[in-house]
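Structures follow.
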Structure I
Amino acid sequence: MKRRILVLMMVVLALLLTVSGAVAESVGTGFTYQGFLKDSGSPASGTYDFEFRLYDSPTGDLQMGNIAIRDDISVDEGLFTVELDFGSDVFGGSARWLDINVRDGSSTGAYTHLDPRQRLTPTPLALYAERAPLAERVTAPVSNILTTLDSPDDFGRHTSVTIGTDGMALISYYDTTNHDLKVAHCNDTACSSATTTTLDSSGDVGQFTSITIGADGLGLISYYDQTNYALKAAHCDDTTCSGATTATLDAAGQAGQYTSINIGADGLGLISYHENNNGTLNVAHCTNTACSAATTAILDSGGAGDYTSITTGADGLGLVIYYHPLFDSLAVAHCNNVACSSATAVPLGSTGTTIQYTSITIGADSLPLISYYDAGSLMVARCNDVACSGATMTTLDNTGDVGLYTSITIGTDGLPLISYYDTTNDNLKVAHCNDTTCSSAVLTTLDSTGDVGLYTAVTIGADGLPLISYYDATNGDLKVAHCSSVFCTPYFRRR
């Protein structure tokens, strides 16, 4: 029986490291890996044997470390979890890929090879940071690096950033001057320069962009077609996204505002968005890796769906955060299946007509974390369970009118990091949480030159440091900030 895996989603639970001038006590080299297995086209259930190998590239022959054999692993409706440890010398600060073989747990015969290899997210690279010699870790203080990537016309609104399989950042954004969708491929890990490309110029296209890396290792972008009032997707032709194939996914009822894209547990794109005519929160589940077509579903109505953000939860199901005007509150839709053909939608505790700019990620404790703006404040909500049936809300910054254009990620220290806009001072700011629940945070202004910090998006680079794309409204430029530490604070020393 032929078996294949559509995606293997990694959840790192063991690598919560602090990199500082002192030598930390070793926490080991293992990590937790969660995946989704299909058997003959359906989610697998039962016991399976796995072989895991680690490589330095998606297709190369250089194996890193030993083979990890895990027999009789329980798989429940496609989902499985294994503990992996390839030793202390395999994460040298560069990207790594998992090569996986599988067979039925009752079999002693040959394994079936699963394609493609699965890229590990940057978190395991914290192993290298923790293990590095003291001379490598204690260096002279450096500043955060701010770089203009695209100018002099009006570029850089609606930015979104991710890290490609080549270890370089990919940034999608809107060209306001020409009304085009553009992408910037960074030329180094600090993104001190980039190659920019127009991907779609057919009408007024490119607002509300969101970018991720597909199961094929190529960039996948969701965005809004203002001319045709439609949701579109662009599938990059190569790792640098020097070109793309575009497709219209939903052209009914002004669909496609506030898009957010994620790769589901089945390896296919899952996009949340707002349909304006009927006032609904919708999702589009891509039918193939390139997302040339999609199946759409309505998850909530009554004007729901502004400021959507989507992720895949620890249970392997999609989770969408958004604003619901009927309740004047933050709301969450927890998908009932991998394709998200339906969902359980509930309002969360935070209420107010000013709730905007949501962003969601999964914390190191496997619980969802949400950043958002509410009545002039930067807020964070920590969900009480994987389905986010309830949450605890915390105000992180309320000095002036702050918290617009939020974006949240988890740093290599296992702590949340939020980028956002300070409207009072026209600055780009970050909040580095002091614990996994983000009950408080250290606040830092990153850029204060002109009116800067709109349309922020944050990710963790291949070097383990935060990277933030944003818009410079004074000059109409796309900018990027490469942080000098996991705290995103220059000259930071933890005592």
Structure II
Amino acid sequence: MKTLLSFFLFLLCHFYGNCKTGIEFKASNRSNVYVRIDWPVNGTYFKDNFKILPVIKGIGQLLPYNSEQPGLVILTWGARKYMLFVEPGKYQKIDIDSVSGTEVAHFQGANKEGQVLLNSFKRSSAENFFKETATGTDWRIIPGLIDSSRLLETTLIRKLYASRSIDYDFYQYLLNDVQIYYDYLITYLYANIYFNLDGYTTKFVYSNQIQRSELIDRWKGQNRKLMMDDSKKTAVPYFYDLIEIYCQLYTANVLKKENGDSITVLTPKNQYIEGYNNLSGLSPKIRSYAEARFISDLKIENKFEPQLLTLYKSFLLFNPDSQYLPKFKIAHKELMEYLRKIEQPYTSQQKFLEGYSKIGSVTELLSTFDKGIVFIDIWATWCKPCLAEFAQNQKLKIFAKENEITMLFISIDNEQADELWQDGIKTYDLEGINMRTSLSLYRDLQRTFAGNEGLTIPRYLIIKNGKIMEKNAFRPSDGDLLLKQLAIYCNNRD
């Protein structure tokens, strides 16, 4: 009897997968690649909680889901992202296949129909969403178009739940996902027009004072519907973006301005502390999540400075048992290393160009280096790709020293960021000559290398005897390509 029962249970597990839990990922037609998996933190979406795993063609990998709360898992496979709503004790499988050169995802396990629907929703940033909006569209029409898409998706979700194709937890998640995403689009639209944040906003018809008051009234009405105190919404990726607009733009700026209250002037020395304090009006659970995300995002962007240590200590004081603290351990270690570096004096290899603040043109700059070969790195403390390139400088340093090449690091930071710039020289070990552009030099750099367009950075130049030889040289991360490019001018120094 026991043998028959065991065999029956084996058949159930074999045919229905009920003996497995977690996520099984399989790629049927590709190998020797990696998949990035973003895991929730106890059910909440947290941007910096991911692992990267190798994938072998045709072999599935079963990944345990150890959280006590359901949440969203995001799998990034090349340029594609796949979403899986995962619940404790349940099993999901995703098999990436290729049909006529097109990737197709096959879902199995719990809430299969819901997983398919979730991945059919098109979720792009508001910036990309509005770039597709027709030029000259009256801004008052856009929210209605957005709500039409919201209604369509909500109807599909309700039909799935009515047919018992998805369970209640997944049903609630999908409803929150739809509500938050489209609320985010509408509030971004209002903020974008109000502050004129991006150049493409000018294509919306918006001019007179009457429409301005209407815009504010609509934005206020939209925010009254947000219900920002539901902790289950922290499982949705765009919820934090919605929080940012509400707290940093609407509450801290629009409401104060409309009420005649003073608005805090942000500087490099207070901007992060003020941004953190702007989250104080949220309910306790949402506030804890938002503060953790705020600190984590600064860490991701390498915004290491004394302000971040202040925020970390504040968060630890008021959230000693927070589920997010393990994520901060590495960040705290990196932050302390940053503070240790900036407290040290400059090394003998970290120099400043004498009188750099008086240089007002590219011609003046070149005349300062009228002999020899100079490799110029144009950067800024706010430029993440610039900072990433510094980690690739080691081979370049050795080559430059061996071939008597001068390294010139030109920061285009403004005067308010002067201290951050000087700290950055120590943090990123910028051995060579350092300078920060005056406003007139910055404008001339822009005219010389960008014309009517904005100056894009990082940008690299090669100068020989005061003349520009390469206006767009290879990057340090290009490795030997850059070294070979420099070698051409080293071999012919005349």
Checklist line | Test item: P(r) over Cα pairs in 20 Å bins from 0, in percent calculated as 25, 60, 15, 0, pick one of I, II | finding: I
Checklist line | At a computed 138 (volume of the Cα convex hull per residue in Å³, for residues 71-166 alone), which of I, II | finding: II
Next item on the list: Kindly point out which one of I, II the value -500 was derived from, the read-out being helix-only ellipticity at 222 nm (-39500 (n - 2.57) for each DSSP H run of 4 or more, over all residues; to 500).
Entry: I
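Bear in mind that the values in this text are calculations on the coordinates, not laboratory data. Predicted, not measured: the structure shown is a model, and the values here were computed from it.
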